[in-house]
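So, here come the structures, one by one.
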Structure I
Amino acid sequence: MGRVRDGFVKVAAATPHVKVGNCDSNIDSIITLAQQASERGASIVLFPELSVTGYSCGDLFRQQGLLSAAEEALQKLVCSVTEAVVVVGMPIIYNSALYNCAVVVCQGVICGVVAKSYNTDTIFNSGRGIDNRYITLCDQMVPFGSDMIFSFEGVKFSIEIGQDSLQIIPPSAETASAGANIALCLSAESHSQGSVTALKERIAHHSARIAGGYILAAAGYGESTTDFVYTPNAIIAERGDILASNNPLNRNSELVVADIDIEAIEAARMAAHSTNLCDCYRVLEVPANITDSPIERKVDATPFIPANLDEGCAEVLELQAAGLCQRLEHTHCKSVVIGISGGLDSTLALLVVVKAFDILSLDRKCIIGVTMPGFGTTDRTYNNALVLMQELGITIREISICAACEQHFKDIELDPSDRSVAYENSQARERTQILMDIANSVNGMVIGTGDLSESALGWATYNGDHMSMYNVNCSVPKTLVRAVTTWAAEQEGNIKVKTALKDIVSTPVSPELLPADEKGNITQKTEDLVGPYELHDFFLYHFIINGFSPKKILLLAKIAFKEQYDQQAIVKWLTQFLRRFFSQQYKRSAVPDGPKVTAVSLSPRGAWRMPSDAVVTQWLQELK
């Protein structure tokens, strides 16, 4: 069994309780934690700086007895039974000089010794510039220096030690440029007020900067408190997110385990056109053999929803309005036309338009809201549409499409009882025709309301609601549309608008193109037909942002939605997503302009270039 499963590699950061100068005791603690990590399926186990001896030995590091004891302890680790790659810190002598080093051990082999590049003390020498050297350690000829990257099954990790990470250009930045996707940092962090929070922020930021994984293990309890209190931090980060961390005030040995997504890292770097600018590192292969284990990682079920709802939702609305403001100013347009259905999408679009007009100091009466009841319009959505338009102070026009559609059915010889796609789409196209012609008559522009999720699924009538003159919702997925509308309701001071917004959020999503039931309720519920939008938005995010395969998306969805959907349901709707995404590209190849306000845009003008004739067979085959 390999170390990497579905693109994930399990890693661990360990913080043993050390005894300063007692190498035998320390190595026993290291072996115990390494074996525990290996049993949990970890492929890499990182220990703190100088963990074999203890970090705070001071001038004792120059004692030959301590140095010999450290090597003897290392031999014990080499002979221990562990499948994981174990990285420990210890002092090493090379050419009569002392170096603060990280030793990489796996399956009885010392794979390499990395010397600390930058030192702020007078005990150890700088390893910067020591390249392509070898030393004899535990009777093995071992690569030595500061020029190593270690590799197995697509994982490439590098090592930096202590103050190395604080440089303007730390070694991990250079190794990331050379292709390393994970950086390991052996450290010893003195504790002061606020230092732990600052450390986490620094690591999160740096992992984002290198678009990779970052693991830190810092020396802690057991270290001498002569001048400092050391904090046993164990932190695992990936591309700006802290995946796991320990309680630095725990006095016991700790093991923090998480799964780093190598595929996501590589996808992010590929999307950013990252270039391997540095080729001065040795790439050393590490033995690979480890048992399978479950993924230990939280997966966000709503990746489009901002963690800070107030700040994130406000920003989305601001960006949408900013895009519309620019288009209105550029075209010298003083009026807009927007279809108001009483549904989520048109509601958010109306809020955006109102905000843009207020920013530009334009009269809200120049916003022409058109409600166009049809065969499936319910009192609930109709009344909500009217309330919004009345209370927001825009111009209201009501035009029923029933008579026009009935005449159209006669013209094309369609039986009015026929509930086929022609019955539905003729209504959508009639509404679009009305909006376009009103816009022409007032020298205005039609504002599109269709969202990102509908674009991905092709859930729009071609040359119907698919078309507008500017679409403010084009990169906002349905889950985010709902979140922003909910947030807007909470901010609203007008009680009638607040009530309408809350009711709109709770109304089932529907195009209302089929007649209501005998009680006047919506019969055509979109999510019953195409699947839950929370799943489709999840699929879309990982398909576009990370370029993940169906197998990987399925694995993540099973973790994220384990309480809501079983595997059969996820496979069903993932299949639906893939089929529709591929078959409906022709609609996306002809969409109107609109602002990109989230991480995903399907605009054919640079954001998503996909041939309309691409086939989905390869992707569906994997799901089988």
Structure II
Amino acid sequence: MDIGQLLLGRPLRKRDAGHEEIGSTEGLAALSLDALSSVAYGPEAIAFVLITAGLGAMHYLLPISLALIGLLLLLVLSYSQVIDAYPAGGGAYAVSRANLGTNVSQVAAAALVVDYTLTVAISISAGVEALTSAFPAARPWALVICLAVLAVVTLMNLRGVGESARAFLLPTLVFIVGLLALMAWGFVHPMAPAIHPLPAAQPVPLFFLLTAFAAGCTALTGVEAIANGVPLFREPRQLRAKRTEWLLGGILALMLLGLAVLTIRFSVAPGGAQTMLSKVMVAAVGHSWGYYVVALAITVVLALAANTSFGGLPLLSSILARDGYLPHVFAMRGDRLVFSPGIYVLAAAAALLLIASGGNTQALIPLFAIGVFTGFTLSQTGMVVHWCHARPPHWALRAGLNGLGALATGVATLLFVITKFTEGAWVVVVIIPLLVVLFRGIHRYYDRVNAVLVPGHIPGPVEARPRPMIVVPIEPHLSELTRRALDHALSLSDDVVAVAILLDPESDDDPTEASLRQAWTDWAPPVRLEIIQSEYHSVIRPMIQFIDGLSPKAQQRRVVLIPEFVPDSAYGELLHNQIGTMLASALRRRTDVMIALVPMHVHQEFVPAPAHDAENGT
């Protein structure tokens, strides 16, 4: 077993695909951790805005959280309908493509790509931040820990979605049960009346409150991931996916509400080395074993929240690849039946973000919500169009619900762009159009390729042509590689010419035309030899000039058969010249010449040709 199979597991057959599908509870671990774990930074983002108006403004955390819960309810209802209408997955992209046209769907796809990538970076950085809040000694190693966690999550997802979901299920349940239990204890905390209460609430401008609401919308990211990943569920897929969506909505609403109430109850303010959630937990249970258990669970779940993107983006990229907007390699499954190219690219992009931000969550959050809320808005708008066209029972109510959601998320998107533009949101505003340009460029290329290949069309008749004229470039020193190449050439055609390019000799050991012709005569292969004296210190140009000067028969193709020595290691590659590779590269774009390679491996054993026996005449 090689190291790759040891790390990733044995290759799976197609019939094993059912083992990688997930149920409703496993869906929480596979596709919901992004949304659930956002309670660690979403409410804190609201508090960071409110605290600038004074400690008394923290009273507005509860009404803003209630507004977020209302928007969460709208999103859960909407995406439950998306699951029913578009069970093949794709979420905002699939809805937009079907109802709003290809141009809008490309914007939705770009927004989702940005959202998924940022989700990985922010989830991991927030998880490590929670760890360093509980264990300050680990703070200098934050970035290294972030990259290590990313490597582990990537490896688990390369092993399969089902396996990663089952592996992450236990910490997910510890996180949910532990945090809800801790909050419940906080409500009956006997020392709460002795805590200094917040100052009286003070009036603040409406735009200020809207800014805080937009900042808190980061707590709703990930709600769409379940609708994007419906094909990952076991049958009945739609029912299981909707159950997971409603479980997510209920648990997240309880957490948001509980955290808002306890933050005000314990007079907690954001800032300092400790996260706001950590401060609430300490106020509820102190530095007890319960605090450390839940803190570790939060750290693990925040880090594993990146799993949501690893479940969603590879599936989305495979859909985009099938539609011709990403390279087709993204639609290919690996040995473990996952879309591994998408996993590798997502991991690399997230690593770059973590390094660029130094693993700082607050530096990444301004980039976050624009992409996901753009997807929310387009998805909801597309569903309005869908209901108006399909007109099922109660279609007007459904369209109104989606229209309200589109309005709310659209306003939140604009607020986020306006308020966070100078803090880094401009990067996303630039990246999304650039991704759209990339999608269109790839699609145009595939359109040109399809115009030439005409896939699905019965091609014209196959023409019988004369055997080709074969040119075999050889080295001036005859070798077993030369014999092997000529053997292959003669098995394909009788019209074979060997060509050697001679440079000006620089020592007595260098071959000359006379020595090469004498060696050829002694060997006597049934192939004519052409020797070209090059005035240049390159063999590529004279070889191409010779090929261009050939005059094949009518309808006869020219084939350049290049002998290639294949070392048994990457180290060996560095010890050989790459003339064959350079010649093949120079001829690759030629339409009048075909290229063939004859590899000879260093470990290959050859049986020597029998010697001539004059006495027996053999």
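Laboratory data are not the source of any read-out in this text; all were calculated from the coordinates shown. Not measured: the values here are computed from a predicted model. Cβ atoms are built from the backbone, for glycine too; each structure is taken alone.
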Original post:
So helix-only ellipticity at 222 nm (-39500 (n - 2.57) for each DSSP H run of 4 or more, over all residues; to 500), computed for just one structure, reads -19500; which one of I, II is that?
Top reply: II
Original post:
From I, II, which structure was relative contact order in percent (Cα under 8 Å, 6 or more apart) = 20 calculated on?
Top reply: II
Original post:
With distance in nm of label points 7 Å out along Cα→Cβ at positions 391 and 543 computed per structure, which member of I, II shows the largest figure?
Top reply: II
Subject >> Source structure (of I, II) for FRET efficiency 1/(1 + (r/R0)^6) of positions 239 and 535 (r between Cβ atoms, R0 = 30 Å, to 0.05), computed value 0.80 >> reply: I
Original post:
Just checking, which of I, II has the largest value of mean count of other Cβ atoms within 10 Å over residues 559-566?
Top reply: II
Original post:
Out of I, II, which one gives 62, 43, 43 for Cα extents along the principal axes in Å, for residues 159-430 alone as computed from the coordinates?
Top reply: II
Subject >> Read-out mean projected area of the Cα convex hull in nm², computed value 39.5, structure in I, II >> reply: II
